[in-house]
Structure I
Amino acid sequence: MKYIPVAENHTIPALGLGTWKSNKGEVATAVSEALKIGYRHIDCAPIYMNEQEVGTALGTALQSGAVQREELWITSKLWNNVHAKKHVRPALEKTLRELQLDYLDLFLIHWPVHFQPNVMFPRRPEEYIAPADIPIGETWQAMETLVEKGLCRFIGICNFNLGRLQELKAQARIQPLMNQIELHPYLQQVEMLEYCRANGTLLTAYAPLGSGDRPAGMKKADEPSLLNHPTILEIAAKQRFTSGQVLLAWALSRGTVVIPKSINPGRLRENFAAADLSLDPDDIKAINTLEAGFRYVDGSFFASPGSPYSVAGLWG
C-alpha cells in the first residue's frame, strides 16, 4: 500500500474504500471484508445513509483487536443542511456516534451548497439557503474549532473549484488538507492538480472508475464508459490488469488519493492490489490523451428551477 505524507508526521493510505451507494445490509460486510484484506482508509458521509452500519463494522474490528484505531484513516463529511456555525459540531458528534469513534482523521465540507436545517435534499427553492447567507468562512471557523477540540485531526473540502479553494485558503487559520473532487481520465483537472501540488493541498479522486452504479436519475443519456474505453482495455490486456486496476494505478501515479467503492469481495481485492501496480510511462501518456472535460457528477441536481445554485457557479 502506498502512503502519502500529511502534516504532523501522519500519513494517509493512498487507496481507500468509498461507501457511497453501498446499501444498508451490505456495507458492514463490505467494510469488514475490506479491513481483512488490508484496507485502512474508509471514506464515509452522512448523506450516504449508512454510517451507522459502517460504524458497526468498525466497532467490531476495533473491539476484537483485528485493527487498532491508530492504523485507520476515517473520513466523513458535513452535509449541506448543517453549514451554520451552531450546527457544525453537533453534526460531527452525530457522525462519531454512528461510526463508534472518538475522532475522525478527516472531516470535509461535502459541497459548497447550503440547505435549510432538517432538509436532506431540497424539493422547493425556499429549502435552499443562498451562498451569501452563510459565508464559507463561518463554516470553516467552526471546522477549525473541531480540530482544536480533538474531534478531528484534519479538515478539508469537497467539490470546491480552484477559485473557491484559493479564497478559503486565504482566510483559513487551519489550512484545508484535502479537496475531494471528481477525477478520472475524462476529467483530469490538471490546473487543480498543479495548484494543489504547489500549495500543500492533497486531492482525493472520487468516481475514479466512472461511477457506473450511481442512481439512474444522476446519469446522462449515452454517457461514455471509462472501464470499456479501447485505450483502457488495450493497456489492461497488455499489463494483465483489469480495467479498474488500470484506472486506479493511473490515479495513484498522479499522487492523488483514490476511493473506489465495491461490496464484492473479489473486486475489493482487485482494487486493493492496484495500489502496488505500476503503469509504463507510455501507458500514462496514452491515458492522459483521454481528457474530455466530462463530469459524471455535475451538480445539476442542485440547479432546479428557483435554486440559487447553478452548474456553472459550482465549477467556475
Structure II
Amino acid sequence: MRLATYRHLGEDRDRVGVLSGGMLHALPEGTQLLDLLGDDGERLAGAARGALDDPREVVDPGAVRLRPPVPVPPSLRDFYAFEQHVSTARRRRGLDMDPDWYRLPVFYFSNPRALTGDGDPVAVPPGCAELDFELEVAAVVGRGGADLDPDQAEARIAGYCVMNDWSARDLQRREMRLSMGPVKGKDFATSLGPVLVTPDELAGRRAGRAYDLTMTARVNGTEYSRASLSDIHWSFGEMLAYASRGTELVPGDVAGSGTCGTGCILELSLVHGGEAYPWLRPGDEVELEVEGLGRLRNRVVEGRPLRPLRPEEGERT
C-alpha cells in the first residue's frame, strides 16, 4: 500500500488517502494515519481496502498539498547508518572512524514539530550561511514495544518514506564543538514524503540489510548524489531495537537512516571542492528520489534574520 496525508488547497484539515492508479482514494474524513497504527497492520489494511472499494472521494495528487505521512510524530530519531558518509564526514574533521560506530547504531533526536511535506518551501534558518540537504530513508513505527530484538523491531515497521534531514552546517559545527549535538543546526526542518510505502510493497527488492533501492538527489535538476539503500551498515530492525533499549517505541515514531554515501553537500564538497558543490541558497530546488518510495521536492526560501541573544553572539567563531 501507498498512503498519503494531504490537504485540499486553501484548507487546514488533513485527509488520508490510498494511492492507486495514480489517484488518491480518500479515507473517511477525520481519519489520521496515526489512528490506523498500533496493531499488526490489519487496521491500516482494512481502512485501505475500504477506501479502494468504496472511496468517499478520488483526487489527483497534483491538485492537493501533500503533507508528511505522519505530520507530527511522537518522536523523530535520526541515525548514522551509512559507513561512506560517516567516514568522509569524520575525515573532514581530521578524525578516523571510531570503532564504536560498528557496535552502536547511534542517533540524535530531532524536532517532530518541524516537519515539511513534498512541495513545501524550506526557509533558511536564522544565521545560517551553509545550508545542506541530506538524502535519507525513514521508517515509521506501526506497533510499539520496549527492549525489542532486531527481528521484532523490523516486524513493527508500518512503512517507509523519503527523508530530507536539512542541515545548517555552520550552526551545527559551532554547536557540536560544545558537545551538545546538532541542536539548532537540525532543529528547523525535516522533510518527509511523498507517501508512506508499506513493507510488503518492497519485499521483492530485499538485499543486504535493507532493500536494493536507488537513492538520488538533484539540485536545480542536476544530479548530485547516487547510492543504494542496500549499502546501509545498520538495518532498520537493528536501529529500532537499539532505540527501544530501556524505553518504549510507540506507533508513529519516525527513524531516519542517516545520510547515504554522497548524499549531502558536506561530503561532496570535501571530495570535489566547494566551488563544484556550493551551499544551498534561496531559490534552489532540492529533489530527493528513492526507487519505490517516490520523489520529495522542496524549494529553499529566504528565512528570518538572526536576532542575537547578546551583542557578541554573532561575532565569535
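Remarks
- Among candidates I, II, the computation of FRET efficiency 1/(1 + (r/R0)^6) of positions 257 and 273 (r between Cβ atoms, R0 = 30 Å, to 0.05) that gave 0.65 used structure II.
- Looking at distance in nm of label points 7 Å out along Cα→Cβ at positions 97 and 297 for structures I, II, the greatest value goes to II.
- Looking at mean count of other Cβ atoms within 10 Å over residues 1-8 over structures I, II, structure II comes out largest.
- For relative contact order in percent (Cα under 8 Å, 6 or more apart) computed as 23, the structure of I, II it came from: II
- Computed -4500 for helix-only ellipticity at 222 nm (-39500 (n - 2.57) for each DSSP H run of 4 or more, over all residues; to 500) - originating structure among I, II: II
Throughout, read-outs are computed from the coordinates displayed, never taken from laboratory work. Model, not experiment: these values are computed from the prediction. Cβ atoms are built from the backbone, for glycine too; each structure is taken alone.
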